[in-house]
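Student: Dropping the structures in below, format is structure tokens.
Values quoted throughout were computed directly from the atomic coordinates according to the rules given, and no laboratory measurement underlies them. These numbers come from a predicted model, not from an experiment. Cβ atoms are built from the backbone, for glycine too; each structure is taken alone.
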Structure I
Amino acid sequence: MGEADKILSRLRLSPNNCTRHDLEVIYLANGFEIREGNHGIAKHTKYKRLRGTLPNHRSFAIGYVTTAIKLIDEAIRLGQQEKENEQKTTR
């Protein structure tokens, strides 16, 4: 289990005490790229509609974390669905 998996597992159990670094690690490990600005924007490289915000301040609302988890879960689901569709078409 890599660093991103450990962080994601920890945040699933308790989204409190999350740092921006934690969010960056889990986003990047799951196919998102981060663009900096007033807030960072995490955007999935393949599924462009999946976008999240990374706060620049030290403490931030739990919603940033729960949104990140939901976006990552959706990216994983879309990837699995795509693989299943490919397998169906190759049969």
Structure II
Amino acid sequence: MERLAGEVNEIAEGNFRSIINIKANKEVEELARAINHMSSNLFSRTDQLNTLVQQLEQSREELNREKDKLALISITDELTGYITGGF
């Protein structure tokens, strides 16, 4: 049980790759399998979330670049192309 508790603590700290492989009575082995399944799902979900965060950061950077372009367009004279200062 100490080993099981140690592995669960590893998972609680974010080590979702931790795999519990213990020989014990049926109930403890079933619990270990369930914890392994949960840990695997947490790893997958965390990976998906990290991917989404990266995509959002890229989109934000793209939006900021486009915003800067629009700001420049809004202060540029259409006929001459000179920056007018927004007047």
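Student: Comparing structures I, II by distance in nm of label points 7 Å out along Cα→Cβ at positions 1 and 65, which one has the largest value?
Tutor: II
Student: Now for a different question. Here relative contact order in percent (Cα under 8 Å, 6 or more apart) has been calculated and equals 16, so which of I, II was it run on?
Tutor: Values: I: 23; II: 16.
This figure was derived from II.
Student: Shifting gears a bit: As an exercise: helix-only ellipticity at 222 nm (-39500 (n - 2.57) for each DSSP H run of 4 or more, over all residues; to 500), calculated from one structure in I, II, equals -18500. Which structure is it?
Tutor: I
Student: Distance in nm of label points 7 Å out along Cα→Cβ at positions 17 and 49 was computed and gave 1.9; which structure, I, II, did it come from?
Tutor: The read-out comes from structure II.
Student: Looking just at percent of Cα pairs over 21 Å apart, which of the labels I, II belongs to the structure with the highest value?
Tutor: Comparing I, II by percent of Cα pairs over 21 Å apart, the maximum is at II.
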